[in-house]
Structure I
Amino acid sequence: MTPTGLVPAPREFVPAAGPPFVLGHGTALDAAPGAEDTARWLRATLGAAAGVQLPPAAGRPAPDGGAIVLRTDGPLGERLGPEGYVLESEARRVTVTGGSPAGVFHGAQTLRQLLGPAAFRRARIAPPEGSWSIPALRVEDAPRFAWRGYLLDVARHFMPKDGVLRILDLLAAHKLNVLHLHLTDDQGWRIEIERSPRLTGVGATRARTRVGHGGRDRGGTPMWDERAHGGRYTQDDLREIVAYAAERHITVVPEIDVPGHSQAAVAAYPELGNTDVVDTKSLRVWTEWGVSPNVLAPTEAVLRFYEGVLEEVLEIFPSRFVHLGGDECPKDQWRASPAAQARIREAGLPADGPAPGHGHDAVRVTPEEALQSWFARHFAGWLAARGRRLVGWDEILAGGLPEGAAVSSWRGRSGGVAAARAGHDVVMCPEQHVYLDHRQDAGADEPVPLGYVRTLEDVYRFEPVPPELAGTRYEHHVLGAQANMWTECAENQQRVDYQTFPRLAAFAEVAWSRLPPPPERDFADFERRMEQAHYARLDAMGVDYRPPGGPHPWQRRPGVQGRPAEGAPPST
């Protein structure tokens, strides 16, 4: 067990002999080139929490209070990777050496944990005796996976900008490095597009919201919150979010859903829908949960419209990957649409045959599934021409995976296995394991019970590399893992906190640490570290997490129905 309760657990932790390092008013901060951003972050966070200034050391230890030294080292980066670091603590100095600026930042997060929960507050309080000190030790650490992600759905329930910035701080504290921002859906469009102002002018507001998931009162009457719900980010808001994330070495991956989950866009611009089979002018932003039947029309005009949207998206988000959804796209309108059927013929899509590019894993697809693949291939090529890569949910496998595209495997692990075997990169995020909107317990007190029961231990035992890929030449295609927080039934920050934590701490350790296979993982040690230190850190950060013994009274939502899944979750 790590004596200091570090989460996620480091690769190597070695206590040393000698007195501790004590942080005080005389402590200086010596930042070498490449570590300046982390130095600014430490002064703003640790400096505020401890009530110290951390002045520059000018290349030498401070005469009274010792020094915190930050530096990068190329050979260390070659050995541990760019996000790896070594932290060494002795009486007069704490040195954090990173394989790159990102490694220095991760090492500084470990430094903050070592100083105790008070280091996570925004202003100085009177901490317990012995705080603001670090024992003599050496920590060597590096992540297992390059993609350690968290999806935040701001389309179903909008989260104001300051809430997203707070989420980024929480991700950084857990050494997660990807925020997948789900910006558009049937129930709301959140990103300002200057050339198409109605996307937020109309699409960002729905007239009312279903309470719970298909919730009804005891008399069977649907339950509604009759208030309009809305919100949108200006482009400058999103640039600020991206910049704030970059300072914390987090990449923001935007998601614009195509061609399903698009009713908010069709409500704003009816010509985007299948006008030959639906009166799209009568559509409004969807107020139900689930999957709307109203999808985009497969026309050149729609392609041009979304290319225009993506031009503005790319200007805001520098991420290599752009997520274009591609999931849960009903095909009924395309089957009934003469225009869609004409497109199938014009594009030479298979009438009914195997999906191209799947080899031994080939499956038969319908013409309409091939039409969805036509959308994905178009935008994969469009993004590739601009130096970006498409990533989509595993439904994009149907009809043939576009060259260069990556897959978010959410319906289980089989989509990730098929994609990796076909030579595509994969992010593992199966709903059976890491959907944080799913309930944390089977008890009656669990608020708005959704999906499978996924306890803290269940998440801790999640293994991102499917056994079918482990030890094979395809394993390197698993970029990493992601925990997804959908917000149909998480209408505010407290509800997001409750569903996310403490399970995200367990997920962070799965994604960062090199843990043994699930049957051999020491969950008891993880629980001890949570009890020893990490719950107190979450308390200091103001996180309204689910307590180990069950929800607080104010976290319960009696009478609000969910959508429990029956039986055990499938393994694939």
Structure II
Amino acid sequence: MSTHRRHLTRRRVLGASAIGVAATGAAVAGGAGLLSSASAAAFGYQDDGRNYVVDTGSSLVFKVSKSTGDITSLVYKGKEYEGYGGKHSHVESGLGASTVTIKQTGSTILIKVVHGPITQWYAARSGQNNVYLWTDKKDASFTATRYIVRLKPGMFPNTGSDAWDSTTDKIIEAGDVWRHPDGTTHSKHYSGKRTIDYDRVGFTTGSVGLWLVRSNHEKASGGPFYRSLLRHSNDGGAGLYEILHYNEAQTEPERFGLQGPYVIALTDGGAPSPSLFQANLDTSWVDGLDITGWVGRAGRGKVAGVGLKGMDAKYAYTVGFANADAQYWAKAAAGTGAFSCKGMLPGTYTLTVFKGELAVHTESVKVTAGATTSLHTLSITGDPSAASVVWRLGDWDGTPGEFKNAGLMTYAHPSDGRAAKWTGNVTIGSGSEAASFPAYMWKDVNDGILVYFKLTKAQAAAAHTLRVGVTDAFAGGRPRVAVNDWVSAIPTAPTQPSTRSLTTGSYRGNNHTFTFNVPTSAWKTDTSQYNVLKINIVSGSGGTAFLSAGTSFDCLDLLT
């Protein structure tokens, strides 16, 4: 797009389109083509017959299809970035035939897209290179709630754990996990981030940045530690995602209602302004737009807590709030545990305190519009780390983080060439035991891991409780243990997500503790000999290799 613009004259303004453009202009190219420089002269919109063409009055011109509600063009400083493979940017996988309307209210242009139970909204504000989006979903007739921004191939560097090249890489799982010739694995699933870890995701060339700034996820599912698709890139194009409910590794039911805004932001290469981040965003301008389901600041409340008692200084603490209609979270201050969560919809919530990702305290709290619910210091009494133990492998924090390969598994496949061998037994007292114990076990890969340990005479003279904490499971995989000649019963499988997780960058399921009561008769009577704990994965289902039944570990310990 040329940097030379026609000067507006009174005649040109009066002669502009009656449907909202405050500038003249040369003809708009049909479909997803480029606009002429003249049509980008001022804030406003046109109807080119197939699309509503919105000029932000800055460097961004975008189009929304009048028939489907897809974004069909994103032109920034004269260059088209949108679309790949004949597809455009849209909610879900594209709504198809929809009712699309547009209106301008002062310095805001609002587009409404209605398709059955879904209403998608787009807004542009004068002088900003941003597109604001909302999604309102009323029921589960669509299986997912996501928005995908599709970008042309070759516009941004094709690098990272979520990038691959189909001309050189080989598919190794389900059509969406790839292995590069160097042995590294790549997938759109491998973001390496939890929802709480990021405000925006995007691409940059150094001179142009294209970003998707996430919403507060109050109508999403999975809580602060959920991991899902954030972006992907390959030789065929690139994508940015706002995932609200993906039905993969989900730990709670889907929520419905209006979600947003989330923001498509274009920059001169840097990160988007922090003023767009959900914790900072001023949305007072939205109040008068008549967006169905919108609740402004005046209709929301706040919870503030003095602090937490009984914290472990080694861990970060998060306070979550959830009910059937909404979810929120706040980071607790180090040292005091003080927390504050604002912008909450009125209602009664389950408050959960997380040590790392492990729930260690819950209670009920009520939020009232326009008011702050103040809480006295909360005492943490549910931390399993407080128990006295003979030995402990790892720590109770709701993650497999201390164990072998755990960090790599959030952005790689278990077969990745960088992964240490999944096999290998552990001896308590040898040093670095946790780092030698596998974060995950599968029935068909590394079943039967052994843990060696000794007991004193007094310890061997008593029964003990063995606890095995897990964070997730695939195909009903769960641990059955044997100590020397004693073998436990097969435990009941806890409720866990039914989809892939361990191979798609997530260990996050429903934290569960298996408790095994080991009798005195199980122990070695010679205290110089090692007792041998054997762990097997049992299940009546599952495939082969890394898609066989499996589980991810949080902690193992033997109580005194």
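A value of 0.05 was derived for FRET efficiency 1/(1 + (r/R0)^6) of positions 55 and 535 (r between Cβ atoms, R0 = 41 Å, to 0.05); which structure in I, II was it taken from? The read-out comes from structure II. Upon calculation of P(r) over Cα pairs in 20 Å bins from 0, in percent from the atomic coordinates, which of the structures I, II produces 20, 52, 25, 3, 0? Derived from I, not from the others. Structures I, II were compared on relative contact order in percent (Cα under 8 Å, 6 or more apart), and the highest value belongs to I.
Here the criterion is FRET efficiency 1/(1 + (r/R0)^6) of positions 71 and 231 (r between Cβ atoms, R0 = 25 Å, to 0.05), and among I, II the highest value is seen for II.
Suppose helix-only ellipticity at 222 nm (-39500 (n - 2.57) for each DSSP H run of 4 or more, over all residues; to 500) works out to -8500; of I, II, which structure was it derived from? Value -8500 for helix-only ellipticity at 222 nm (-39500 (n - 2.57) for each DSSP H run of 4 or more, over all residues; to 500) corresponds to I out of I, II.
Taking distance in nm of label points 7 Å out along Cα→Cβ at positions 263 and 375 for each of I, II, which is largest? Max of distance in nm of label points 7 Å out along Cα→Cβ at positions 263 and 375: II. Comparing mean count of other Cβ atoms within 10 Å over residues 143-150 across structures I, II, the highest value is found for I.
Supply the structure label, taken from I, II, corresponding to volume of the Cα convex hull per residue in Å³, for residues 95-182 alone with the calculated value 155. Traced to structure II.
Read-outs throughout are calculated quantities, based only on the coordinates presented, and are distinct from any laboratory measurement. What you see is a predicted model, and the numbers here were worked out from it, not measured in a lab. Cβ atoms are built from the backbone, for glycine too; each structure is taken alone.
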